[in-house]
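Just below sit the structures, each encoded as structure tokens.
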Structure P
Amino acid sequence: MANNYKRILLKISGEALLGTQGHGIDGDILTQYADEIKAAHDENYEVSVVVGGGNIFRGVKGATEGMDRVQGDYMGMLATMINSMALQDALERKGVHTRLMSAIRMEEIAEPYIRRRAIRHLEKGRVVIFGAGTGNPYFTTDTAASLRAIEVEADVILKGTRVDGIFDSDPEENPDAEKFQTITGEEVLDRRLSIMDLTAFTLCRENETPIIVFNMNVVGNLKKVLAGEENIGSTVVWEDS
């Protein structure tokens, strides 16, 4: 059954961009993700993206041990900008018009994040990439994804991961892990499943924003999720929605 989504927010982890490398950005994975996003864009979905920074920031983790938390968090925000710029370039080379918006002012490489401008870009058919998290320390890129999705009135958050959805235990450690096709928000909390951090999850719950977790590394999965194909990903449903 097709989903009635028009405006989507795709959350991609920075670690996913590692591919088979130990650090940095895997060019093949970057190109694959750009192809997936372009395919959705070509179907006239309004696409926004938040990319984490773990692939960059994790490489300097040793240097940040003992560092002030706020300083480290700002370094993480800059790491998301590196990934966002790479994704922007990959999309532009495929002919997709994009806008990179940053929560921290850096006019030479990105527009400052302004909600109404972001919505206008989406309405004009541009892929909007949100960088630098929320612009505040102590908040994750999951929280940034939830916040931006709510602000631009996205119909759904699509969380692209390296597993096929939401399971009752880690499928990479337990081959017998059970996958949920749909699961309520309360059950996610009761089972303490790690979908996203609690702040991000609470934002989605309070605004009844649907969340779909799926395997971004399988070619064609993004379009299949948007088409509502069964057995692709897992959906978090809200009891009052």
Structure Q
Amino acid sequence: MASPAEVRPIESRTVGDLVTTELRRSILTGALPPGQSFSLRELASRLDVSFIPVREALRNLESEGLVVIRPGRSVTIAPIDFDDLHAIYRLRRLLEPDLARRSCTRISDAELTRLERDAADFGDPDRSMDAIYDAHRDFHLALFGSAATAWDVRVLTTLWRAAERYIRIGFGLLDPDPEEHHRRRHAHESLLSVYRRRDPDAAARAVDEHLDHNEKMAGAALGTAAAGLQARETAG
């Protein structure tokens, strides 16, 4: 018989975990739009759950910068703006090039070969936006994995989740262009080519340039989205 002091294995996910996952997905995909406010009653009704797991989920999402909890029983989906975008990428530049510098000399040839196959799939025009982003996150986590500590992964995950809405906007606007799929594939194959050289400085520069491109793409998409919103409001 297990001692009461022992840590017990988790047998299933809690309702709070499931609500957190679904609300996060809805925010990242835009189903719950930036800047819009909801009552806890409304969210609980949509999810067909009680207030308690919704409150738990919202606290988790507030720590990720995805919602703003208001006094009383309401929450606002965090707005998207340029200052947040720049702050996210400033922090990513402090961490990711350094991880690239160290991981490029540790990652195995076999892992690079596997990632080359994954990078080739980025050129598939039939992949959904969810599949693209999931694969993109997994690719970069594997790229840094040989040097990343558990704390690195925690911080990276938080920053990547914060950046995801911006990247999804950018990918979504560019996705209809067949050349974007080719560019996406080439960009990641180029990172792997630099890694193959086992040059720490070159790997750090390549990752920094990759981040710079993604930030500019997301910024341009924000500008386009904002202009479209303003035009609709003017026309209305």
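Read-outs: derived from the displayed coordinates by stated rules, not from any lab. These numbers come from a predicted model, not from an experiment. Cβ atoms are built from the backbone, for glycine too; each structure is taken alone.
Quick notes on this one:
- Which of P, Q yields 9.2 [mean projected area of the Cα convex hull in nm², for residues 80-191 alone, calculated]: P
- Top of P, Q by distance in nm of label points 7 Å out along Cα→Cβ at positions 40 and 144, largest first: Q
- Here helix-only ellipticity at 222 nm (-39500 (n - 2.57) for each DSSP H run of 4 or more, over all residues; to 500) was derived from just one of the structures P, Q, and that gives -11500; the source is P.
- Highest-scoring label, criterion being distance in nm of label points 7 Å out along Cα→Cβ at positions 112 and 168, among P, Q: P
- Read-out mean count of other Cβ atoms within 10 Å over residues 128-135, computed value 25.9, structure in P, Q: P
- Test item: distance in nm of label points 7 Å out along Cα→Cβ at positions 56 and 216 calculated as 1.5, pick one of P, Q: P
- Taking Cα Rg over 2.2 N^0.38 Å as the criterion, the top-ranked structure out of P, Q is Q, with the highest value.
- Mean count of other Cβ atoms within 10 Å over residues 16-23 from the coordinates reads 14.9; which among P, Q: P
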